[in-house]
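Please find the structures below.
What follows draws every value from the coordinates through simple rules; no lab data is involved. Source: prediction; values computed, not measured. Cβ atoms are built from the backbone, for glycine too; each structure is taken alone.
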Structure P
Amino acid sequence: MLKKATAVFVVLCVLGGVYEFTLRGKGVISGKKVLRIGGAGWMISEFKLVEQIERFEQRHGDIDVKLEQLPTGYDTILMLQASVGEVTFDLLLSPSNYSVEQYHTRGLAIPLDELIPADFARRVIPGMLECSKAEGKLYLLPFMGEVEVLNYRKDLFEKAGLTRPPRTWAEFETWAEKLTDHPNNQYGMSLCLAQNFFFIQNTYLVLLRSLRGSAVDERGHLDLTSPEAGEVFRMLKRWWKKGLVSPACKNPLGSADDFKSGITAMFPNWQSRGQWAQRNEALREKIRFAPLPEAQRVGSLIAVHGGMILKGTQRQPEAALFLTEAMIGYAQKEIIAAGKMPVTYDMYTPEHVADWMLEVGRTLEKAYAAPEPLVITELAEYVSVAFHRFLDSPSDDPGPFLKEAREQVQRRVYDRYE
């Protein structure tokens, strides 16, 4: 009798384990729907995601949120898992506009258009939504933005008798001349001039957009053919030859380091770069922010991070609810406190953001993102090398250098995809 009871107990345990495993596979534990979220480590800490989740769970007692920190190289891991039909997360809180095309082309993400209410989507700044799409469909719901601004040193401006930041690139050059003092190792500007992606993103794109109103050609490719493209190369070479740019800007981290140390006075880059520097208490009152020169006319360069719902999940409505209610709701306060830009119009008010952020917000109606996210890193290699060859040459004609870059880009990048 005891043996029979034991056998029955074992069978029940096995069946119970199978049942629990099945429920877990369907995202149900203890009668609750389980929402599995993968979050970037820096977001978990800076945006206080654990607190946001607790608040969400209190409002929705039938949902149990499981948060895990995404490992380094998680994109590759997720793609390998997806190739064998395994879905580790329902929702990712990390992807940027640069990864939308990658997830879409590999069939890893689902479109969000029917999951996000239309009236809610209209609250989001159009440029931030547009760069989150692939083939016209929304695959990423942005909840934070980066905007390229003019980070500048208030203390050095006051010393030079400058009472406001420059509003045009011509003024930017004039201001830089007044702020340059070589005997005291001081330069007017920091620029990303290293031979890498940031030269394209944070320097070439914004100048090109200011000169011709667009950074792409008639085919939708990064513009390397127009007269304005050549003018960007000439402007940068002129500023370099005049000694307005610190020599360290040729190094990947040199531009940011020189700005923080006070060697340079102006630094066109993401607003978070200046805010990170402000975390040093000694710099808090010395660093200020303004819209990039010409941004009121042509808009500001943006990048976004957001939430992406993975294909195969059975928790699509719950994931969409967490994004709209938590991440673009009560989490926005922590996102702003972390130095990031809000994504909805209603947050750009004096009660939510600082005055400089309000001013930058007025440039976002025409916001634009870097083009061709799938290949722009490759493009940057050839274009930045071409610029450095022009910079080091005695020639004042950038034409041959841009022509060579165009040919390399066509042969080694576009021909593979077209």
Structure Q
Amino acid sequence: MKIHDIMKNIDSKKNNIVKLFQNLIQIKSINPPGSTTEIAGYIKEYISEHGLKCEFYEQEKTKVNAVVTFSGNGNKKFIWNGHLDVVPISKPDGWSVDPWEGKIINSKILGRGAADMKGNIAAVISAACILADSSVKLSGDWILAFTADEETGGEMGAEYLVKNGILSGDACIVGEPTSLTKLGVGEKGVLWLKVKAEGKPVHAGVSFLGDNAIEKLYQFLTKLHKIEKIKRKHSKEIDKILSIIISESKRLKNTEFSKRFFQRVMNRLVMNVGMMRGGEKINIVPSSAEAIVDIRILPGMTHETVMEEIKEILKDSRIQGISFETVLTADSSYQNIDNPFVNFMKDTVSKGINIKPTLYMIPGFTDARFFRAKGIPTVIYGCEGENIHGVDEFITIDNLISTTKAYALTAMNFLKK
């Protein structure tokens, strides 16, 4: 079957694709706790009706990874990877709709995980099923990996599958939302750090005799923001990638935003105090307090380097009773943009859905780092999402269909007979 016919077939299946997407939103795969048992089971049942094989892999019970294989004739393997878990809803009263319904308003499909990333999951499942139903023959295996645990680091998801050789291939797409107009070739790293402060509890009426752990923690966190001013000289390869990204970003709609975005995000560390707790009672000087800090690390830097800088900030502050505990680390990763797979993706998408994607550096961290660490050429590409991790998260129906076409095209062209 010709590509043109496949594209028309996808258009004709729009209602089916939307319904699948809504069904995925309605399955609450919230992390924490991170169970993907129900949604993995739904995917296996759905794709089995189209003759595709699905296997489950678990490092820990309930953290189910579903690996679907569209078998072809040949040795090539093309991976699509995406995560099944979604973040919790921090402000349920702020939503204009039920976040677990997948309601459609003005051609927008709203729901938790709509953009991150059940829209892309619905798109790639639909693409694979439509190709299978159309008896399309591929010159190798198209492997769809639906993983657990990404929102808390990926140890029991993509990392487990890659390290144990369950996932391997010649190239990989990680289906995070990039607006279809951007092709992710790199990402920042992360350091999640628990900062603890110890104080001396006394009666609040004589607070001057104590040592307030909350105030001490606040003082240090204020000083810790100095970490954002640390500049890092990139390697020549990273400098080349960033210069091309900034140049190509001029083609994006909001050029001024793009310029400010890259200056702020790609040339400095970014810090966020995400959680805090402390104190025992209002009339007691707090004996302990702690915060969890999220620090996004520049390409070319390691979390060890950042940790040394943090220790220097603490030393200079002369604040006593502060200690650290590492919660999660992930170093930055990037794809050599001279790799043929990068141009393949740009050309395929440009010709197939008439969108010329610009190269892009992801401000967060993704499962792509696990594949790149194994030498698998990997890009990040997916739908246009709005309000990711926020209130009224959504993608549009048109974007969902375009994403389905993009995934079908990349598989057909990469595994061309």
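Taking 41, 24, 20 as the value of semi-axes √(5λ) of the Cα gyration tensor in Å derived from one of the structures shown (P, Q), identify that structure. Computed on structure Q.
When mean count of other Cβ atoms within 10 Å over residues 74-81 is calculated, the result is 15.0; to which of the structures P, Q does this value belong? Each step should come with its number before you reach the end.
Numbers: P: 15.0; Q: 20.6.
Traced to structure P.
Given 2.4 as the derived value for distance in nm of label points 7 Å out along Cα→Cβ at positions 58 and 330, which of the supplied structures P, Q does it correspond to? Answer by label: Q. For the structures shown (P, Q), FRET efficiency 1/(1 + (r/R0)^6) of positions 186 and 346 (r between Cβ atoms, R0 = 30 Å, to 0.05) is largest in Q.
Given 1, 7, 12, 15, 16, 14, 9, 6, 5, 4, 4, 3, 2, 1, 1, 0 as the derived value for P(r) over Cα pairs in 5 Å bins from 0, in percent, for residues 34-217 alone, which of the supplied structures P, Q does it correspond to?
Details: P: 1, 6, 11, 13, 15, 14, 11, 9, 8, 7, 4, 2, 0, 0; Q: 1, 7, 12, 15, 16, 14, 9, 6, 5, 4, 4, 3, 2, 1, 1, 0.
Comparing all candidates, it corresponds to Q.
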